[in-house]
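Read-outs throughout are calculated quantities, based only on the coordinates presented, and are distinct from any laboratory measurement. As the structure is a prediction and not an experimental result, all values here were calculated from the model. Cβ atoms are built from the backbone, for glycine too; each structure is taken alone.
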Structure I
Amino acid sequence: MENRRRQIFQYSSSVLAERFEASARLIHQNYMQKRVAIEQDFLNTYSQVFSNAIRLQAVGRKQPVQWICTSYLRSSILTGDPKLHIGLYDASFVLDKSEIEGYWHTGFLFQCIREDMVYLTQQLRKEFTHVMDYEIKDLSIQYSQLFFALAEFIYDDLIPLLIESPCFLDMEKAAPVHFTFGEYLDRGRIVYSYGKEAGEDGILLNQG
């Protein structure tokens, strides 16, 4: 069983490496062509989350924000609704009892996964007998990690837009403000920090 699993993984890695190269090029092309619309959706989504925090801060129900966490949900790949979770936390981070959250729907980043996995499934069932659905799901989740890496690259590219947005500037913040990206909550890594403790005069620092 272990040998079969290894063979399936090695075969799948070979097939998907070529597919991912083509998919990554297509995603980059679509991103550049639709950049204005993507930027606007990104800003609108995060601005709404920031606005929710501002409203709660106005009535004393939300402490200054120090953590802006963008997290990917592996399960969203399997449900066909790829999205990134946005969470705003005070200095206590995951212990914050007044988390503000939202979702950035990123279908443009994950549009190729389904096609690639359909192709892989067809090839696997030609090479191996009794390929199970759970094996395909496991491979799909592993493959999605490559697309989440692309999502982080684009997120890094878009963060400066947030720093300049009115809602971000109006929101009460505790310096330095950390932007994280990664798996849900404490599995993310700091990709940017903002504020006087992060750099002089609130300069944005790349922590990658």
Structure II
Amino acid sequence: MSTQLVPTPAQTVGPFYGYALPFEKDNELLAPGSPGSIRLQGTVYDGAGQAIPDAILEIWQPDAEGNIVQRTGSLVRDGYTFTGWGRGAVGNSGVYTFTTVNPGPTKPVPGKAAAAPFISVAIFARGLTNRLFTRIYLPEDTEALANDPLLSSLDPERRSTLIARRDADGGLTFDIRLQGEGETVFLDFQ
């Protein structure tokens, strides 16, 4: 005899329990100071423009040559291997930081336009019943940005919410606005 289970109602994301989510160097896709490493940072804001102190971000991306990491064990940080995946909690000021590389362009799908290099992001935060997905694009390659299938499908005023700013030290800053004026474009996966 089988019992039919009834789904529970939706709840907001969390609470987060410290023993279950973090792992050593979870926000380092490679060690800081490694050749080619950059700092990716930003602040997560709510609809009122206030920094959110309790969000968690996950990023995944190709390496600098555009290759997707295909080996298991991306949670293992050995100090020199690029893993392609990371998780980081924002601090009390709403700021997150990752050590990663500038992603290279991935190989285009036959018959489709090539995507500009990007970092995929998932956001978990209070008040959300599901995680949100977005992308971080690099600001330099204006031709690739203009031809990117996703960016070119967006209203021109909204595209800028997906493009990071390059810092003087070569790092990237990408602020995430969950709603309100300047809301980041979020992706709907079905």
Structure III
Amino acid sequence: MKKLLLAAVLSSVCSVALAETKNTYDYVNLTYNSFDVNEADSKYTGLGLEGSKLLTENVFVTANWFSVEDADTVPGAVYDFNIDQLGVAVGYRHALNAQTDLYAQLGYVRQEMSADIAYNNQLVSDSETETGYQLKAGVKRSFGKFEGGVFLERLDAGGDADATTSIGLDGRYAFTDQFHGVVGYAKDSDVAQFKLGVSYAF
């Protein structure tokens, strides 16, 4: 009887330990974003906001927004290109152990692109808005104060733009329990994305 009771207690303790994730799922991020577009030989920069909330032991929701632009003056013309993107998603995490998670998320994305070009004292403007889906899967692991992860992401905003598949890296360092630094890099066939920011974990 004592052995059975001890086994039950140990099993309960182990289950709780495995369920308690060490990775961060409750946060709000403010980021600086940079997009290098190879095909157009241009660079977009701007700010972004990201948020995540763990609803249950395994289910979480995310939201992200960024606004970036590429503005410059060339002989005879001034141009300003902008990209605004909003995404919301639902995700599921599976704990391999207390430090390592597999996760996947599926969501909605809305992308707005606009262009203003001043040429020969004339202003030409154009914009379009597309909606589609975003699918992401990856693994993340906690190394004490540092968290790192790799992911694969599929983005299809619809319209004339081609769907893209990118591979990326994420990092997070805890300066305190609440205030973290975040960094990320992702690359598809045409675009390299970089972000650096601060995070409040709750």
Exercise. Compute volume of the Cα convex hull per residue in Å³, for residues 64-119 alone for each of I, II, III and report the one that scores greatest.
Key: II
Self-check item: Read-out Rg/Rh (Cα atoms, Kirkwood Rh), computed value 1.05, structure in I, II, III
Solution: I
Quiz item: Given a computed value of 2.2 for distance in nm of label points 7 Å out along Cα→Cβ at positions 40 and 136, which structure among I, II, III does it belong to?
Solution: III
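Out of I, II, III, choose the structure whose coordinates give semi-axes √(5λ) of the Cα gyration tensor in Å, for residues 88-127 alone equal to 30, 14, 6 when calculated.
Details: I: 41, 13, 6; II: 30, 14, 6; III: 47, 11, 4.
The correct label is II.
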